[in-house]
Structure I
Amino acid sequence: MSPTRLIETRPGRFSLLLDAGTTDVDDVILQLGHEPNGYFWEGVAQLLVSTEAPALQERLSYDPEGGMFCAYGEDRRALEALAALIDAVAASSDRLRQLVALAKANGFEFDD
């Protein structure tokens, strides 16, 4: 089951949501010295977009909170693409570890 969900908040406006603290990799996030909150997942999203899907950069925005990650915009396909990237990380401890190692190597800091 996907930890993300895409909703239409009003006609033509969409939000991609993830309830923080509910993924299969929360324990790994803690082991890596981070908090599995919405701000951490925003960092994951930003890193994924910048390294794997730069075409999404200008097609969505972020608005996380402590208990929830949120990306939003009018481009449903961009949010669906981001959901697939996040879902892959949320389902794999190895993938998460690789991403956090990449962040560290590049000087990227998660705001969690």
Structure II
Amino acid sequence: MLPKEGHLLRIFVGESDRHEGAPLHEWIVRRAREHGLAGATVLRGLEGYGAGSRVHTARILRLASDLPIVIEIVDTREKIEAFLPIVDAAIEEGLATLERVEIRLYRRREESGGA
């Protein structure tokens, strides 16, 4: 159960970024789950640029373009603040933002008992 007021951690990295032998976005999602955070979603961007101002795009002529990846994690501020040092240590290049969000619902589908 989550309170009505939560926080959204949004992490921007590159598709080719890795940590401990795994894609960085996968590593972050696994660590978030291990730390009991409410949920995480990975989004793949079509185009973007970061601190280095190098544009990464999904255009057909640039198939190996290291597309932008956004990982979104929602939970309480306390749980996200406790998780941030883990993320900070794993990211060599990227951006992380934190914002307040209003949680309207958080539920899962009930397992069918089947008779």
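Odds and ends about this structure:
- For -0.43, -0.50, -1.14 (log10 I(q)/I(0) by the Debye sum over Cα atoms at q = 0.11, 0.12, 0.21 Å⁻¹, calculated) the corresponding structure among I, II: II
- Origin of the value -14000, where helix-only ellipticity at 222 nm (-39500 (n - 2.57) for each DSSP H run of 4 or more, over all residues; to 500) was derived from one of I, II: I
- Between structures I, II, the greatest calculated value of relative contact order in percent (Cα under 8 Å, 6 or more apart) is seen in II.
Laboratory data are not the source of any read-out in this text; all were calculated from the coordinates shown. All values reported here derive from a predicted model rather than from experimental measurement.
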